[in-house]
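Presented below are the structures under discussion, each in the form of structure tokens.
We did not get these values from a lab; they are worked out from the coordinates using the rules stated. In this text, all values refer to a predicted model and were calculated from it rather than measured experimentally. Cβ atoms are built from the backbone, for glycine too; each structure is taken alone.
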Structure 1
């Protein structure tokens, strides 16, 4: 696996539950990342044996992790060096389009639409080549260690 230092530095996720390999672009309003769907991923053993398909919830997780990388890179300094954990608050309007299989490479584009306190309203698109696999709107929060314990 060729996971970039940016990803490992930004989010607490680690294999086998890390679904972002590298950051392709950081923008003011979001980021573009990439994930190579390897055939040795554990969930393929039971998610349609003989016809492995990446579960939609894992595609969603790749989008959420991509947004978390962006948010922690951009906003973690606002928390005065406190440990910050990205958490999912809400999922809206998830639409699955194209199947993702082992060997595919997902390009994930995330953008922040609005910030209200520690909450970030986001939009994400996961593409498999030039075809959309997922469109989703969701909310992430950045919680300090003290807030996460509550």
Structure 2
């Protein structure tokens, strides 16, 4: 029986303009500084504008370390940052987006969507704990962008 993909979504308002939030979001090399679960980032390839295109991550997940490589999509930049998995050790796929929406007050509404398909089935309570930790990264983005 194939496990269903899990989703995590969040909408958060950040007290910073969209260009500031965008810069924090695409500064992937700095994620280990502020995103608690990201332990290491290696930029494998960049696009013509020097933005990270293929990025390998080492992250803590469910009491262990996991490795995965994401390919970033800038086709809707700077309104959206998308990504999909090229390879991973415990994941079959990872697809996600950060959407950035300006408010009249100069803030940014961030729409976060993630779909992840794990290679191993997990009990519901562990999936919920993992979702909470993943969504914590969105809160950490807020803190970093507002700093």
Structure 3
């Protein structure tokens, strides 16, 4: 027999017929239909919460709670000065330009913070939310300009 669409069928035993409940005692699933007698689970419309453990103290309450979330924490994406060395001289460095250049994958909720690790050989105009003193010194030493929140300034 040829393998054609008209001859395709599942292998014998691959598909099992659904159990038809409530079709007489002779079926083995008549009367109470496999639900047992009495109790909430035997009633129609019964549902339970996914984390309910039958009255036992649930796992999420048995386990110890640790740590906390600081709601005042700042979310900066950090970049070191040496990552800027590949940029074109004289270009303006902003959070958006860093993302477009592929230097950062996301812009933090509070922007970008520039850190002072590494060396910089090109003059850049840097305009970021925050930067360290060492980063600012290296940018100015390379002939660039800095706009941003420097530490220790009021």
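Quick check: 1.47 is what I get for Rg/Rh (Cα atoms, Kirkwood Rh), for residues 34-105 alone, calculated from one of 1, 2, 3. Which structure matches? Comparing all candidates, it corresponds to 3.
Looking across 1, 2, 3, the calculation of relative contact order in percent (Cα under 8 Å, 6 or more apart) that yields 31 traces back to 2. Here Cα extents along the principal axes in Å was derived from just one of the structures 1, 2, 3, and that gives 93, 59, 22; the source is 3. For the set 1, 2, 3, ranking by FRET efficiency 1/(1 + (r/R0)^6) of positions 42 and 130 (r between Cβ atoms, R0 = 30 Å, to 0.05) places 2 highest.
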